[in-house]
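I've put the structures underneath this note.
Coordinate-derived values only; no laboratory data. Computed from a predicted structure; not experimentally measured. Cβ atoms are built from the backbone, for glycine too; each structure is taken alone.
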Structure I
Amino acid sequence: MDLSLSDVQKQLQEGVERFVRDKYAFDSRKKIAASERGWLPENWAQFAELGWLAIPFSEEDGGIGFGAIGTMIVMEQFGKGLVLEPFLPTVVLGGGMIAAAGTPAQKESLLAPMIEGRKQFALAWLERQSRYNLADVSLKATKEGNGWSLSGQKGVVYNAASADTIIVLARTAGSAREEKGLTLFLVDAKAKGITRRDYPTQDAQRASEITFDKVSVGADAVLGTVDGGFPVVEDAVDRAIVALCAEATGCMDAINAATLEYIKTRKQFGVAIGKFQVLQHRMVDCFTNAQEARSMTLMASLKIEDKDPIVRHKAASGAKVQIGKSGKFCGQSAVQMHGGMGVTDELSVSHYFKRLTMIDLMFGNQQHHLTRYSNLAMAA
């Protein structure tokens, strides 16, 4: 099997790499992170102009049909620059769910403008008690005439402050942690009854705590089917996990390169510390971990399009386990080899380490996905 990139895919890779090199130097990123939004509208407009917002979607939905491999290529390069624009919550999660479950009218009013760079999304699923269980949802949606009323709280909602539409996972039937009885709703981010507390996360992303107090939505706000939202959000999260794995491989490449350059120039006892065999061995281990992570990510990107949901779930969890292991090893090794400077904000290494740590925690850490993979393998 030929796993090399096609000429078109290489052009995409080179284009994103050039953008990161030109727009995301370390000092430039710090200024973007400190800005009001935490990302730049001009960069988002450039994403739309270059067609990057259309990459995962089929031509029927107005996309260019590059699928998960296209997303992997973009996210890997984004990882090298620690890009802050909300590609994951808007394109992979929000756009992915609308493409999978939206009506023609919803796709026309939401997906098409998103591809053009005019709309952004956020997914509100996590609650205080949820941890990594997607089905642990207490926010309730009750019938109100022909529409619905939403009440409850959601936490760590990425990109909520900039989103035009918030996709809310609510319980419409069943008991806590039951997969049946969950419904997805498309909610205007400025709807009456929404209270939001925004904050920066440890890795310079932007998230919000949101309270929904009798927020009214129409019947046309349901994304997919009533009580049938869990498979849609589970599939979207699996795709987001694979995208995060690709971002992590870019982070690992960058942190390894920075560490290698440092040990070549940092001198101790009159010689570069890179001459010490123990550090040479550690750098080889870092390289090996990064390559293992890349291989698992490629495998998951190929399998995430499979028709069998078990295959998709196993691919996502398997890759997430390897990313958690490799990211932790590369991050900790980089900090150790840089000494005390490795944890300072003045050095890029600390920022890559923070992002790798957050990626490990997002949508389930290494142990969670190891358990999930084991359970899926036993059920197969």
Structure II
Amino acid sequence: MNVIELCSNLVSFRSITPNDDGIAEYVANFLETRCGCSCTILEFQSENGVVKNLFASRGDNNKPSLGFIGHLDVVPPGDGWSSDPFCAVQRDGRMFGRGVCDMKGGVAAFCCALETFVKQASNDKCNIRIFLTGDEEIGSVAGMQSLLKWAEQNGQLPSACLVGEPTSIEVTGDRIYLGHRGSVNVNVVAMGKQNHVATAPASDNALSKLCCYISHLIQHDWRANSTRFPNTKLEPTLLFNNNYATNIIPDRASANINVRFSDDYTPEELQGIFNQYNNESLKLNFDFCGLPYYCDDKILPNILAKSIEQVTQCKPVFSGGGGTSDGRFMINHCPVIEFGLPDTTMHQKDESIAISDLQLLEKIYTCFISNYFHENYSK
């Protein structure tokens, strides 16, 4: 089965997070029959329901192993598609479908690359650990976080790991992520007193209090000393109050604010900044989704960069930008890097990838697997 066919088949599963729709079993069958992997489907409970995850392994636990992280869930398709989002359509050299970019294309490319490598290599040079989860798009609580706990308890952690999320800019191979900024979501609630707009004191307006608070945060002078990550950035993402009349002062208003923070800041410092502008009339709730992390290991990125150059003759750039990924959980156990398709259409209507990029990614992954094991088993 070629990578185009496999990716098309994966798209056909309506695996809208956290629902599985049978995709984990399908991939497990591919890895067992074509790659000689031993597969285990693990179910973990979360507040969103039962989440199915797939762990696959091949090789000896006593030798260096290469891990691969991916997710099989996708975001809801939304409206306005030019074709069925769960039927992969090819036109003008591109494949359209929900998940082709984020990240069923990456999963398909790695699975096909592994199949190619298995046919070429001896058994003692293929030590693989694959982690495919079902709730990455909604926090990874019953996915990567739970799966890693299981892997640690069962001695199945890899020596190094590749995350197959989309990372490239214009063409597959032009960017590698060595880490990401941290992320914190802050919910802010302001209370006031409902009244008529013509008679109420301004201090009683919950929405005014909230907007003033957000304005102070936006104007805060954020440090920019990091050499690894883009600058810390704050963005309000939701503003809400329960009043729809034009002549009533709202008694309650809330906002969601996200901060992507570099290693300039600790969580305690960020909380201090939010509290600094709070006159104690606001209620703050902090949800830290991940801390900044960076791959300090030089060998793993160099092997990947070498593989990309061998296939494409292009030299990739290393970056600490982008969004968060499940690599933030694996970094506590081994070196982690992230590399995949161009990320320009993920989560959009008519999500698509160039078919040539998908084929190129498979070739790079095949070369990377080969180079990784040659580097570790030829010493």
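To test your reading of the models, identify which of I, II gives -16000 for helix-only ellipticity at 222 nm (-39500 (n - 2.57) for each DSSP H run of 4 or more, over all residues; to 500) when calculated. Please report the intermediate quantities before stating the final value.
Numbers: I: -16000; II: -9000.
It must be structure I, since only it matches.
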For volume of the Cα convex hull per residue in Å³, which of the structures I, II scores highest?
II
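A value of 25 was derived for relative contact order in percent (Cα under 8 Å, 6 or more apart); which structure in I, II was it taken from? Don't skip to the end; give the middle numbers.
Working: I: 15; II: 25.
It was calculated from structure II.
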Here mean count of other Cβ atoms within 10 Å over residues 340-347 has been calculated and equals 21.0, so which of I, II was it run on?
II
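Out of I, II, which one gives 6.6 for distance in nm of label points 7 Å out along Cα→Cβ at positions 196 and 300 as computed from the coordinates? Intermediate values should be presented prior to the final figure.
On the way: I: 2.8; II: 6.6.
Only one of I, II returns 6.6 for distance in nm of label points 7 Å out along Cα→Cβ at positions 196 and 300, namely II.
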